[in-house]
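Below are structures written as structure tokens.
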Structure I
Amino acid sequence: MALEFSNDGFNALFGEFADFTYPPALQAEIASRRRTLGQLFFDRMLLSSKVKHANSYPPRTNKDLRALYNRVGSAPVNETLKQSLIYYILKDVHSKNDPSALEQFVDTFHLPAKYWRCVEGFWLLDHLEWSNAVDSLVHPAVIPPTFPDEILLALLYHAKDEHPDLPIVYHNTIHAPLVATEVLDLYFSHLAHISVTEAFGFLRNRPEDEQEHLLHILIRQGLADSRDSPRANRGVELIELPFSEEENTIFENYLLEGNGKTYHGARDAVMVRKMATGKFQEALTIAKQLKGRRIDDMTWDPIKSAISQGLGPRQRVDGAMFH
């Protein structure tokens with residue numbers, strides 16, 4: 001069944017809400033959320049559907065709403081996509097007034113679950129309801145996804161502090177390809193912030209030409225200060241990773257000679273890893289450069305002395321730089 005895009009069709013579809021006007025407060029809220037997100041997902045839907053005057057949302061008057069309705073009808077897309085756009089508008093009208101009207105719309109026009117669930121997710125993203133949005137967008141009916149990079153970026157920029165698991169859940173469910181550098185870097189940085197070990201496994205499964213760059217990010221996250229994910233835990237994870245010889249070389253070069261040499265505790269990290277892997281002579285060489293240096297209420301001098309005297313079996317120096 002097709003929608004009738006005319007004033008009569010509008011009246012029939014909206015029924016008792018045919019005179020609906022977006023209240024000024026709702027218009028202000030939509031404008032505020034657009035500023036937060038940079039672009040609404042409904043904006044993307046309108047633009048990708050080539051709806052004329054796509055920037056006319058939210059409509060200010062009932063006349064503007066009717067004009068938007070008819071412009072959707074004139075868009076050069078199939079009927080299902082037009083119905084999806086109207087479904088979003090009906091969400092604005094009925095989400096609080098009469099939610100059952102949405103179910104009736106889906107049933108009447110046989111709107112496939114892939115479309116209405118996707119629009120539900122976009123509407124929830126535009127309302128900054130992150131958890132509910134992800135629930136909708138990872139539903140099997142919605143895969144393969146629409147705007148996956150944009151969704152992941154929205155979660156990474158706006159939801160990760162309050163809901164750190166959501167970007168990972170979304171990525172792992174839809175198997176996002178992460179082709180764009182911005183998306184890959186942001187996602188990997190977030191993953192490394194949550195778990196250095198899990199991020200290392202992710203790195204190993206990426207194309208070889210990306211791995212050195214990602215390893216640099218992993219090192220940075222492993223040594224970064226953080227109140228909610230202690231540097232101690234991430235630092236120990238980083239040092240204990242089962243690097244290949246090539247990865248170990250990248251690790252050392254980055255911290256001793258590359259951009260990572262300015263990180264707090266960079267040389268200390270290399271020294272501890274060398275000690276942990278039994279390379280005591282190399283560790284001593286680096287330790288000599290740390291003479292008298294104090295890291296978290298201790299210095300390396302007693303440890304250097306112990307190494308020089310060849311004391312005891314290999315042991316891990318716990319907390320030299322990370323507590």
Structure II
Amino acid sequence: MKLLQKLDGWWHGLYMACIAFPLYNVGAKLSIDNYQAHPLVFLCFGSLSSSLFLLLYAGKGRLALNSIKTMDTWVFAFLNLAAVSFGVSLLVFVSALQGSILIRFTSIVCFAITFVMGQSSNKKEYFFSLLSFSGIAIMFFSLELDAKDKAIALLLLLGASLCQALRQLLSEFHKTNIEAKTTKDSARVAGVVSSLSALVFTFILLFLAMYQSYFDITIFSGLPTLVDFFNQGAIVCALIFAGAFSAMSKYCEFYASKKISAKYLSTMIALMPFFVWIYASVFSIFTNKDLPFNNLDLMCLALIIIGNVGIAVSAIIESKKQ
């Protein structure tokens with residue numbers, strides 16, 4: 001029992017990687033394919049509804065007002081907005097599958113930042129980090145892009161990874177998250193922070209949609225229109241999948257980052273593409289659709305998975321010695 005309690009932060013991270021994120025993505029794909037939902041609109045409704053579920057569960061209590069007042073929350077919202085913007089822009093140059101694998105560079109960036117901050121790491125973690133990095137590097141340099149597009153894609157990848165890494169680190173050091181002592185306290189903090197982040201993101205998208213509609217111009221072709229925000233299929237799918245998976249993952253992000261540090265949480269989240277591959281393999285049996293994975297994708301994915309599993313196992317072994 002003591003061992004399970006000691007590893008509870010790791011279990012929370014594993015839940016995010018193998019259940020919450022992959023199945024939430026399944027919901028997004030279902031909404032996009034069957035109801036023509038705009039991906040950013042689904043993200044808005046999913047984030048808002050998952051935050052609402054957390055706040056309903058947590059109820060009234062301490063730390064809610066403090067979470068709104070602290071600068072950490074607003075910086076978190078900005079970083080989340082920036083990460084999504086960079087990530088969506090990256091998809092102009094790469095496929096969704098390639099993007100989901102490349103964005104695992106976040107764990108490498110997080111590892112580098114914590115190294116600069118003075119957090120200790122052992123030699124095995126350095127080795128496995130290089131192994132994971134090699135998988136990402138091989139995939140990036142194998143992209144069939146010209147030099148100009150590849151340079152832009154690299155900047156977008158660095159921007160998305162840096163913002164995500166800083167956001168995860170902020171969840172570890174968030175003032176009110178540190179003060180949270182009970183499950184409901186942690187859920188309340190996660191709900192408040194994620195709801196403010198989702199509201200900022202939604203208002204910006206709505207403003208841009210109205211601006212484009214009023215002046216009959218296109219600022220960016222990937223932005224949603226006003227009609228997209230009234231897609232009932234997108235709203236229902238977001239409510240169901242956000243309530244079932246995303247709400248818990250937001251709580252896990254704040255809880256696990258505090259328990260095992262953002263560095264190791266990002267390592268666990270980096271396992272997500274492996275479970276996406278498993279779910280895609282299962283669904284392909286019933287849908288008779290070919291898997292969107294080629295041999296190079298699988299090789300890069302294997303290097304990333306082995307590297308991040310190695311980091312996690314090394315950290316767990318070290319924690320047992322203490």
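Thinking only about mean count of other Cβ atoms within 10 Å over residues 144-151, which of I, II has the largest value? Show your work: numbers first, answer last.
Values: I: 17.8; II: 10.5.
Structure I comes out on top.
Among I, II, considering only relative contact order in percent (Cα under 8 Å, 6 or more apart), which has the greatest calculated value? Walk me through the numbers before you get to the answer.
Working: I: 9; II: 40.
Largest calculated value belongs to II.
Consider the structures I, II: one of them gives 0.96 for Rg/Rh (Cα atoms, Kirkwood Rh) as calculated from the coordinates. Say which.
Working: I: 1.18; II: 0.96.
Answer for the origin of the read-out: II.
To which of I, II does the computed value 9, 27, 32, 24, 8, 1 (P(r) over Cα pairs in 10 Å bins from 0, in percent, for residues 80-239 alone) belong? Display every interim value, and only then the final one.
Details: I: 10, 34, 28, 16, 10, 2; II: 9, 27, 32, 24, 8, 1.
This figure was derived from II.
As an exercise: helix-only ellipticity at 222 nm (-39500 (n - 2.57) for each DSSP H run of 4 or more, over all residues; to 500), calculated from one structure in I, II, equals -18500. Which structure is it?
Numbers: I: -18500; II: -25500.
This figure was derived from I.
The numbers here are math on the coordinates, done by the rules we state, and not lab data. As the structure is a computational prediction, the values presented were derived from the model and not from experiment. Cβ atoms are built from the backbone, for glycine too; each structure is taken alone.
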